[in-house]
Each structure stands twice: as C-alpha cells, then as structure tokens.
Structure 1
Amino acid sequence: MGLNFEFMQKYLPWYLDAAVLTIRIAFFGILFSLLVGAVCSMVQYYKVPVFRRIVSIYIEISRNTPLLVQLFFLYFGLPKIGVVWSAEVCAIVGLTFLGGSYMAESIRSGLESVEKSQIESAASLGMSKALTMKEVIFPQALAVSVPGICANVIFLIKETSVVSGIALADLMYVTKDLIGLYYETDEALLMLVVFYLIILLPVSVLATLLERRLRYAGFGN
C-alpha cells in the first residue's frame, strides 16, 4: 500500500502550527543560550572569584542531566514551591539552561585561543582591557567559536523534540498524537522528517557558508 496523501493533506495545517511553535521555542532558546553562554565564558575567561565556581557547577549540572529531566523539574517541580510557568516558557528556559552551558564552552575555547602575546602587545600600546577585548580578542575568538556555536544551534533545534514531554504541541507531539489516533505511522513520520529538514537544512547551509567565509577571510587559522 502507498502513502495516504489525503491524510497528509488534511493534517498539514497541524504540522504548520507545530513548526511555528518549534521555531519560536528554538529561536528564543538559542538567543538566550548565546547570552548566557557569553556571560559565563567571560566569567571563566577573567577568572572572576566565586562566580567562576558557580558557572563551573552550572555547566556540570546542565551538561550531565537530560533536557527532559530539566523540563520536568521546571514544569512539574517548580509549582510545588509556588512557581508556575506555562509549558512554552518552561521549554524556552529549559533549552536556555541546556544550551547556555554548551555555548559557554564554545565561546570560552575561542577566547582562550587568542595568543597572550597579542594581548600583551595591546597592553603595551596603552589599550584598555575593554578596547583590547573589542579590537583584538573578540574578533579572533568569534571566528574560532563559530563552528562550535553553529553546531550547538543545530543541536538545540533538534532538542526541541523533547518538549513534547510537557504537553507542548510541537512537531514531535503532533506526530505521536496522530499515530496514536489513526495509526498512519509512515505518513506522520514522513511529515515529521520533512518539516525538521525544512527547518534544519537552511540553518546548516548558512552555518557552512559562514564558516567558509571566515576561513577565506583569514580568521580561525
């Protein structure tokens, strides 16, 4: 038997709505992950007392616990102490908590790749720490960090499939729902794969182009 195209056409709007939700969660999760990662990496790079230790503990907890466990804690655990967030907010916060640690490590590795001789040269020229960061360290660190950041972006988009565990109607939730209701497994899974490809392929292509452009520009070598 072939695919049931009538079924696919009928439930296409469900997947479109789910894709919009998935993209929205991924966008804000990635945006806030970059902000958290940037702050954490600066704390580590400058070895800020106390906060450096806190950041290290955060990174270890974040990277060594599954996202689904983190989401369950936010969605089911926090209400026990009076903190109630919507499922979408919990998904964004969870994705940020997970992604921030990965972004921090990528950015930190970029910062530490800049040779100390360049920093010392900038200081000898009378450049302030802020100006040295802006003109010397950051451009080179960003170029080195881009591959890792791009890989993390793709990783976080794929991780959005876990948010169905807290009853968010994302692509995975819609797929499981339709399979449970109508047993049209092949059709539902095919649409799931197609929509994830539609979301991920442009991101992957843009990431590759960005890395290639930086390489041709002479950064990250």
Structure 2
Amino acid sequence: MDDTLRPTRFVDADSPVVRAYAEAHAGSGDDVSKAVNLYYALRDAVSYDMRAFALDEDRFVASNVLQSKSAFCVPKAVALAALARAVGIPSRIGFADVRNHLASPKLLALMDDDIFHWHAYTSLFVDGKWVKATPAFDIGLCERHGVKPLDFDGREDSIFQPHDQAGRPHMEYVAFIGEFDDMPFDGFADAMLTHHRRMLEGLDEDRRAAATTN
C-alpha cells in the first residue's frame, strides 16, 4: 500500500492546503465516514466546468484544484485522491472512456467521435476493498440538468448512472483504462491530443475571447 499513500507531484497529500482541507472536512469517524465526508465536500465545493479543460500541468495538482472555483473530472479525481491519502486512506486515480448522452451540442461539435476519452474517478481502499468514487458533477450542475447527484456511501462503487431522472440515457462506460498511483500526465496528455485536440483548441479560443472582453 505504500505507493497508494505516498505524496506525489500531483497527489500532493502532504501540502498544507490539502492537509488543512482534509482536517476541516474529514471528521473524526472511521475511514468509511471520512471518505464519504471528503467526497461530498469536494464534489460540491469545486464546481464541474468543462471550460477548465486544458493541459497545463498546474491544473492537475491537488492543492491547486482545492483552491479553484471550478475544474473538470480529472483534477477533481486527483484532489480526492490527495485528500484521502492525507487522512491515511490509500487511493488511486482511475480512468475510463465514456459516452455522455447528455453532453451539450456545442461540446459534441468539437469532438471527432462521441467518446469522452480518459474520464476520471478516484479509487479508495476502505473497509478492506477498493471502491470507485466520482466527485466530478457538483449538485448545482446536476440540478440544472435534471441529473440525480451521484451519491457515495464509502462501501460500493459510485460511478455515473446510465439514465437521468427523466429516464433519458445518460452515461455509458465504454472501457475502463486502468488505475494509477499518480496522475499519468504524459499518457493523459497524449490521449487528449490524439482524441480531443479540436476540443482543447476550441475551449482555449473561448478562454482567450472571454479574457479580451473582461
């Protein structure tokens, strides 16, 4: 378990920012309750926003994520991994290819196919087994889009539901890629440049335009 508890470049569990956040939100219960408390604190404190999607490495450092107002799924999964390690819970960052049936037409127009490659979740070792937790979509986002917020009980896998509250197809897991002790930045970046280059370029143009008008 050593590698799943050790601070790393991205999972900087020994950072004062991470430790303070964990101390403020984990509570004093067992590992299951700590994992649950940290999951909900992060899920809703850092809003999900695909406009934050970019490949500068600092965006993926857990302590930076915890100080951000918004992030996408990968930095949030890294941050939960760091918070878990800060309270002694082994953790990994997991990735899967998914098909989001409720993705916006604007986002889909920037994609070469309908697969979101390397969607991230956090794998936590609690109560004697590994369980998946997905802190990506905050409650505000879910309410705006009619999707049930993804709960986590610390004992069973928590991955996105196949249907939303209206019964529409929501998230389809196409393939699980693997789980890593640290953020595999080079592999992730290569995959994004291979599969999502137009999305990266389009979102970067939007950020530059927004900066010009502000």
Item to check | Structure responsible for 12.2, with mean count of other Cβ atoms within 10 Å over residues 104-111 calculated and labels 1, 2 on offer | outcome: 2
Item to check | Top of 1, 2 by distance in nm of label points 7 Å out along Cα→Cβ at positions 32 and 136, largest first | outcome: 1
Checklist entry - Can you tell which of 1, 2 yields -0.76, -0.85, -0.93 when log10 I(q)/I(0) by the Debye sum over Cα atoms at q = 0.12, 0.13, 0.14 Å⁻¹ is derived from it? => result 1
Checklist entry - Comparing relative contact order in percent (Cα under 8 Å, 6 or more apart) across structures 1, 2, which is largest? => result 1
Checklist entry - Which of 1, 2 yields -25000 for helix-only ellipticity at 222 nm (-39500 (n - 2.57) for each DSSP H run of 4 or more, over all residues; to 500), as computed? => result 1
Checklist entry - When you work out percent of Cα pairs over 19 Å apart, for residues 64-175 alone for each of the structures 1, 2, which one comes out largest? => result 1
Item to check | Origin of the value 2.2, where distance in nm of label points 7 Å out along Cα→Cβ at positions 16 and 168 was derived from one of 1, 2 | outcome: 1
Item to check | Label whose coordinates, when mean count of other Cβ atoms within 10 Å over residues 8-15 is calculated, return 14.8 (choices 1, 2) | outcome: 1
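Read the figures in this text as sums done on the coordinates, not as results from a lab. Computed from a prediction, not measured in an experiment: that's the story for all the values here. Cβ atoms are built from the backbone, for glycine too; each structure is taken alone.
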